[in-house]
1. Tell me which of P, Q gives 1.4 when you compute distance in nm of label points 7 Å out along Cα→Cβ at positions 12 and 36.
2. Supply the structure label, taken from P, Q, corresponding to percent of Cα pairs over 15 Å apart with the calculated value 65.
3. Just checking, which of P, Q has the largest value of mean count of other Cβ atoms within 10 Å over residues 20-27?
4. Tell me which structure, out of P, Q, gives -15000 once helix-only ellipticity at 222 nm (-39500 (n - 2.57) for each DSSP H run of 4 or more, over all residues; to 500) is calculated.
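Values quoted throughout were computed directly from the atomic coordinates according to the rules given, and no laboratory measurement underlies them. This is a predicted model, so every value here is computed, not measured. Cβ atoms are built from the backbone, for glycine too; each structure is taken alone.
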Structure P
Amino acid sequence: MRDVLKPVELLALAGAMGVFTGLIAFMSTRDLVIGLIGLGVAFIVALVLLAMFALSVAPTDDEKRDIEEQDRPSSH
């Protein structure tokens, strides 16, 4: 069964992209504030883009069945 990216994986990947961008900005300018701004901007942009890509994946048949089961009213 194919797993869609989990939220922790999305955060970790976006964090890695942010840290990479922040380090590049810091090492090229030697200004910590610019490095931190680059880290924050890259983290937010990467997180939004990865979340949009994860939402664009079409659900499989198993996922569709699971969604239908969750939408049914429960008989408590």
Structure Q
Amino acid sequence: MTTKGTPGRMIRIEDDVWSDYGQLCEEKGIARAADIRMYVVREVTAWRKANGIEPPKKRVVRVKRRKPAESDD
């Protein structure tokens, strides 16, 4: 598991391509992992739409937030 709670995936990419991709992502101001995830989501969304497949329902997690402490101002 990664720190975000999703399983880590292993992919193989040539060193020179990975290095240039890192530079490209840095210029775009985005992490390589985030860019790859966005690409995969776009592709899967288009594939689902083309094949009439409903996306799975998103799981909603509610987090109770504490009320801020009242100040003595």
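1. That value comes from structure Q.
2. Values: P: 65; Q: 75.
Going through each structure in turn, the value belongs to P.
3. Numbers: P: 15.9; Q: 11.8.
Comparing P, Q, the top value of mean count of other Cβ atoms within 10 Å over residues 20-27 belongs to P.
4. Values: P: -26000; Q: -15000.
Only one of P, Q returns -15000 for helix-only ellipticity at 222 nm (-39500 (n - 2.57) for each DSSP H run of 4 or more, over all residues; to 500), namely Q.
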